[in-house]
Structure P
Amino acid sequence: MQTLLRLQRSLEAVPWNRAILTEWQERFGQDLALLEPHLKPTGERAGVFPCPNGGGDACPRQVHERDGGFVAVCGNVPAECEPIPLTKTELAVLALDRAAALGPVVARVCAEEALAGTSVAGLEGLLPLGVLERRVGHTLVVLATSEGSGQRGAILELRRASGADAVAVVVAGTREARLVGDGHVELGLDAPGLRLHRALKLLWPESWAARAKAKEAIFEDVELVFASEPERHVVRLNGELLAAFRVSDAKFARLLRLAAARAAAPDVEEGGWLKKAPHLQLDEREVDLVELRNALVADQPDGYANMTAAERKALLQSSTDRPGMLRLPLTPRHVHFDPSLANLRLLGDKQSEPREEKPAKSKRKTSGSDELAHNKTQARAKAIKMLGEARALGVPLPDEHALKS
């Protein structure tokens with residue numbers, strides 16, 4: 001995003017579209033590599049060449065033919081620069097297609113932000129990036145300079161041309177997200193990523209407030225991180241630790257399996273659904289599912305992880321249109337798998353074990369102890385199966401042999 005912003009600013013500061021390669025290099029520096037594929041020869045040869053001093057009536061250097069070649073000569077008297085021999089290639093005038101030059105960078109931003117592309121051409125100070133498509137409405141996203149953000153008429157014309165329901169104008173710098181007018185919000189680009197959920201919250205506040213009960217809603221602002229530490233599993237919801245997952249292999253594996261399905265499905269609105277059976281290895285009465293939902297709430301109050309308890313419960317989303325299926329209603333790029341997961345080891349569901357073992361009165365096995373051992377073995381096998389499916393979707397997890405060891 002910062003590359004696009006820098007490139008846009010540089011292009012708008014250049015009053016010309018045609019120059020020799022040296023001038024393009026001086027103006028764009030590190031970004032020249034982005035422009036070079038879009039610099040096309042015009043067939044013209046430059047009559048002047050840039051001067052390091054930049055002074056005098058006869059500056060810059062004048063190009064003359066000499067000895068079958070070319071030389072750039074300082075026209076000041078006395079001369080302030082040494083003559084420079086040049087080739088035809090160095091004097092070739094190159095023209096830039098600005099829209100084509102910005103296209104690949106814009107496409108990269110669209111991919112990062114899950115935006116649909118748009119063919120709407122930009123205006124001075126206003127660069128359409130793409131459209132955020134959601135059930136509640138479609139929002140055109142426009143990158144703007146400080147001056148461009150004040151052109152409300154031009155912004156609304158871009159929105160009309162795109163066919164979008166609303167427009168979100170992203171302006172470089174620190175500023176509060178605000179509703180400028182009906183269907184028009186302004187966001188500050190003061191952090192990595194566009195954080196477009198801010199626009200949705202301002203444009204459709206009623207839908208945002210009702211999302212815990214809404215059918216197949218998307219929790220745009222929610223981030224889930226999975227990691228592994230010695231002797232505990234780590235799940236962070238909006239940066240806050242969910243303690244109920246720390247020592248439970250089963251709960252951790254189920255949530256991770258759901259997260260893997262969500263991260264692997266690029267379709268934000270429709271993707272991420274997973275059949276409960278057999279993928280989540282639930283018991284017949286689905287008590288495991290109730291425990292998983294409770295683990296997202298635990299004993300934390302409303303406001304924990306910037307979510308109400310109802311919103312946290314709604315993170316295990318079901319739908320009457322999709323019987324027998326579940327998903328995490330997040331955007332795929334907000335699900336993160338830390339590299340530390342490669343060192344994950346099963347903990348044996350210590351959460352269900354007594355803190356201190358009582359001295360055994362005898363070594364005689366009972367039916368109860370046999371059942372407990374069987375349940376532990378079965379729970380371990382279920383966790384390994386779910387983790388294996390998550391690994392197949394690209395989550396950095398140990399192989400089955402390492403998990404069993």
Structure Q
Amino acid sequence: MKQSHLFTKTRREAPKDEVSKNAQLLIRAGFIHKEMAGVYSFLPLGLRTLNKIVGIIREEINVIGGEEVYLASLQDKKNWVPTNRWDDAVVDNWFKTHLKNGTELGLGFTHEEPLTAIMKDHIRSFRDLPRAVYQFQTKFRNEERAKSGIMRAREFLMKDLYSFNVDQKVHINFYEQAKQAYVKIFERIGLGAKTYITFASGGSFAKYSHEFQTLTEAGEDTIYIHEGKKIAVNKEVLNDEVLKDLGISRSDLVEKKASEVGNIFSLGTKFSDALGLVFKDVDGINKPVIMGCYGIGPGRVMGTIAEVYSDEKGLIWPESVAPFIVHLIALSNKKAVEGVEDQVKKVADEIYAKFIKRGVEILYDDRDATAGEKFSDSDLIGIPTRYVVSEKTIANGEVEMKDRKTGKVEMVKISDFK
């Protein structure tokens with residue numbers, strides 16, 4: 001991609017009504033556009049990063065047997081009445097609307113009910129199990145406040161995985177596989193070192209659920225971490241019983257602010273009982289399917305990365321999710337003697353072509369802008385590695401290479417580009 005062809009532009013200032021660091025940086029860097037409070041559109045750079053996060057999640061969920069679907073956003077009331085979750089007194093963040101004939105519909109905030117209803121057509125016998133079905137789909141939640149940028153939006157992308165098993169033993173086995181898949185996901189995304197498996201309330205069906213909490217001052221949760229075991233406990237469930245179960249003492253825990261980037265929890269038979277999802281076991285007896293739910297918000301993850309990996313100059317993307325791997329900058333000197341400016345462009349064009357040929361994702365700043373503007377934009381966008389071609393560097397047969405994360409600078413021979 002040549003930067004002169006990129007329709008989005010960087011901004012010196014974020015919208016005055018935007019208070020979250022992640023949204024301020026992502027808007028200024030041209031990754032997202034704010035439509036209204038809690039609603040954001042993803043622009044070319046932002047979509048590239050979002051899609052990379054999605055790709056990593058998809059790969060790891062496929063490894064544990066996930067089958068991908070795409071469910072409807074519009075929700076039929078009949079699937080939600082049996083679980084009592086159509087009631088606004090039970091679920092207070094519905095977006096609801098009506099068809100022209102008066103039929104009431106909702107915009108899905110989650111998909112346990114509709115997927116359970118679908119599986120009634122596909123699960124009849126123990127031979128049809130186990131199943132692990134997931135999707136990447138837009139969710140809608142009518143949040144009273146939306147103040148954390150893309151970390152808590154009213155419209156957002158969610159990866160929701162649902163497991164269907166014959167009994168609790170098989171369910172727990174898959175649950176542990178999913179837990180380890182999540183560990184790999186956050187390691188690959190670049191948040192592994194700052195993300196803790198956090199023990200939280202398990203609701204009615206298990207003693208604990210597990211959240212994946214990333215340390216950040218922008219987090220809405222308080223957790224207590226045990227560095228030795230690389231686990232944490234959510235403040236809401238911290239008590240003597242939990243400490244005993246985990247074999248840790250209160251004095252070993254350190255209080256931290258964190259943001260939940262994923263969660264996994266058992267559903268038991270709540271939805272299968274309510275919607276009649278049963279299977280015949282080996283003896284021909286009908287039994288309810290045991291379910292689990294496993295969520296990650298790719299946009300929330302992206303916002304968390306922006307909070308964790310940034311500095312006063314801008315974003316610092318981990319290579320695995322950066323919109324591009326290389327940012328190539330050509331600094332032409334308009335006051336140079338005749339022919340020098342063309343030579344800078346010629347060398348930069350050649351290096352760009354070589355990167356493209358090697359399959360390297362590269363953003364080439366070929367714009368007619370000052371060196372200061374180009375460097376400032378490069379720091380703000382946060383691509384991992386920057387190469388600078390200038391009159392000074394090519395005079396020595398070199399190109400300057402700078403690591404965005406460490407700030408380390410070294411010179412690379414132009415002849416080394418193959």
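Bear in mind these aren't lab numbers, they're just calculated from the coordinates by the rules spelled out. Every value quoted in this text rests on a predicted model; they were computed, and no experiment measured them. Cβ atoms are built from the backbone, for glycine too; each structure is taken alone.
Matching task: 14.4 is the computed value of mean count of other Cβ atoms within 10 Å over residues 283-290. Pick the structure from P, Q.
Here the read-out was taken from Q.
Out of P, Q, which one gives 16 for relative contact order in percent (Cα under 8 Å, 6 or more apart) as computed from the coordinates?
Among P, Q, the structure yielding 16 for relative contact order in percent (Cα under 8 Å, 6 or more apart) is Q.
Check the numbers for Kirkwood radius over Cα pairs in Å across P, Q and tell me which is largest.
P
Tell me which of P, Q gives 0.20 when you compute FRET efficiency 1/(1 + (r/R0)^6) of positions 203 and 387 (r between Cβ atoms, R0 = 41 Å, to 0.05). Present the calculation step by step, with values, prior to reporting the outcome.
On the way: P: 0.55; Q: 0.20.
This figure was derived from Q.
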